[in-house]
Structure 1
Amino acid sequence: MQKTVCYFMTRNIYRNVLPSLKSLLKNGNVDKVYLLTEDDDIGIWMPDKVQTFNISSWKAELNPDGPNFGCRWTYMVMMKVIICKMFPQLHRVLTLDVDTIVRGDLSPLWDLKMDDYYFAGAREPYWTIRLFREYVNAGVLMWNLDRMRDGTADQVLAALNGRRFGLCEQDALNEICAYKFKVFDAAYNAGDWTEDPKSEIRIRHYMASKGTWKQEPEVEEYRAMSWEEALR
């Protein structure tokens with residue numbers, strides 16, 4: 001199975017993806033990376049393994065007058081839920097937020113048994129306790145695209161187009177797919193909102209709501225890293 005990773009990016013964060021992308025290429029052991037953007041060319045050189053994919057035409061799926069369209073995370077986060085339509089040839093895809101740094105091999109995520117699940121993510125204890133059911137963070141998700149094609153993607157999108165969700169696509173996915181997603185080790189999404197990892201951290205999620213994440217030493221290290229070093 002091809003190990004594919006996708007980032008969803010509006011124009012203002014094109015360059016912000018570079019630290020995460022370089023860390024992914026250096027440490028993640030993946031086959032293909034798609035930068036899902038608003039333009040055909042983002043003006044930044046990318047290695048062969050990385051492809052820019054203009055998804056502006058898919059914006060027609062969204063209601064511009066909908067209650068979540070202007071959320072602070074931008075409309076792009078809603079487009080995650082229809083990734084199964086964008087890539088009809090793929091079975092699984094890992095989506096990453098740009099405020100992540102990959103520290104280790106991500107191959108085990110493609111080995112998860114997910115036939116009965118829509119996606120997999122790391123548990124958020126705060127909401128899990130308050131909702132009395134599992135709740136995961138949407139910053140790092142492994143998608144079972146075949147399962148999402150059963151009509152669930154359309155159902156989640158319709159909900160996002162029709163009513164307000166406090167945490168946008170994250171709340172919508174956790175509500176509509178409740179009890180039908182898998183929880184993986186927080187080592188693959190280690191952040192302030194997730195649990196303590198049971199093993200060595202493989203993805204550190206800095207949570208962009210904290211404006212200082214771009215100045216984290218680890219983020220700056222990968223931003224300064226050359227492509228040659230990242231691809232070595």
Structure 2
Amino acid sequence: MQNLKQLTPELLAPTEIFAGTPTPFRLRVHNGKRYMPSFLIRLECQGGQGGTIPVLQRKGSGECTVGLPFPVRGRINIGKITVSSCFPVNFFKRYWNFSTDTTCLVFPRLLPGRVLGDGDDKARFGPSCGRQRGLDGELERIAGYSGREPLKMIHWKLSARGDELLVKEFGCQSATPLIIDPETLAGQTLEERISRAAWLVKRWTPERPVGLKLAGRTLPAEAGHRHSLRLLTELALYGN
């Protein structure tokens with residue numbers, strides 16, 4: 001038991017968690033002992049998912065990555081983290097359970113959906129449509145300079161650190177807005193329609209303004225990663 005004393009576990013959740021898809025979480029543990037390391041520390045949560053840290057130095061930390069599955073959307077409480085060890089002779093295992101108040105927001109399961117363009121545009125399906133870039137949206141990523149971008153898009157500070165020019169890529173706010181209404185999407189159940197709406201949000205917000213109709217209210221169309229998280233949050237909590 002001395003091997004397990006003064007160990008404090010911590011669960012670090014990623015930004016995006018989707019139902020039905022194992023998501024990598026970081027399990028971290030800190031050794032608060034002043035003089036003694038700990039050995040063969042096993043960290044587990046949610047049905048035995050976990051990993052082993054061979055040596056945890058005194059006043060040191062260690063971590064492992066675990067893939068946690070969530071069958072449903074909404075706010076999910078992890079419950080507890082178990083810290084155990086078979087040290088020193090592997091004849092028996094000592095363990096302590098730690099309650100955690102970690103609550104994760106699980107977004108809906110992603111099911112491919114379909115959106116029709118305005119006017120004479122043809123039906124467009126996720127990956128078959130080219131990505132639209134602009135100058136008026138949210139900064140999305142840093143990419144290599146292709147020669148087609150205007151000079152004002154070059155990220156001079158980052159470019160000076162390497163051997164190639166890098167440019168800032170923004171979303172396009174001027175693209176035709178898309179308003180998603182789950183009630184109009186294909187699907188036999190509400191959960192299926194919510195899942196298709198989540199896929200459309202994830203697919204289109206990097207490229208065009210996207211809004212959402214839910215429960216008689218409309219969330220205005222915007223583009224970018226932050227807005228995507230806002231819409232996915234609304235869908236995750238809808239009806240819960």
| remark: Re Rg and Dmax of the Cα atoms in Å, for residues 98-217 alone: value 18.7, 59 computed from one entry in 1, 2; matching entry is structure 2
| field | Source structure (of 1, 2) for helix-only ellipticity at 222 nm (-39500 (n - 2.57) for each DSSP H run of 4 or more, over all residues; to 500), computed value -4000 | value | 2
| message | Of the structures labelled 1, 2, one was used to calculate relative contact order in percent (Cα under 8 Å, 6 or more apart), giving 25. Name it. | response | 1
| said: Quick check: 48 is what I get for percent of Cα pairs over 30 Å apart, calculated from one of 1, 2. Which structure matches? | reply: 2
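Read the figures in this text as sums done on the coordinates, not as results from a lab. All of these numbers come straight from a predicted model, not from anything done at the bench.
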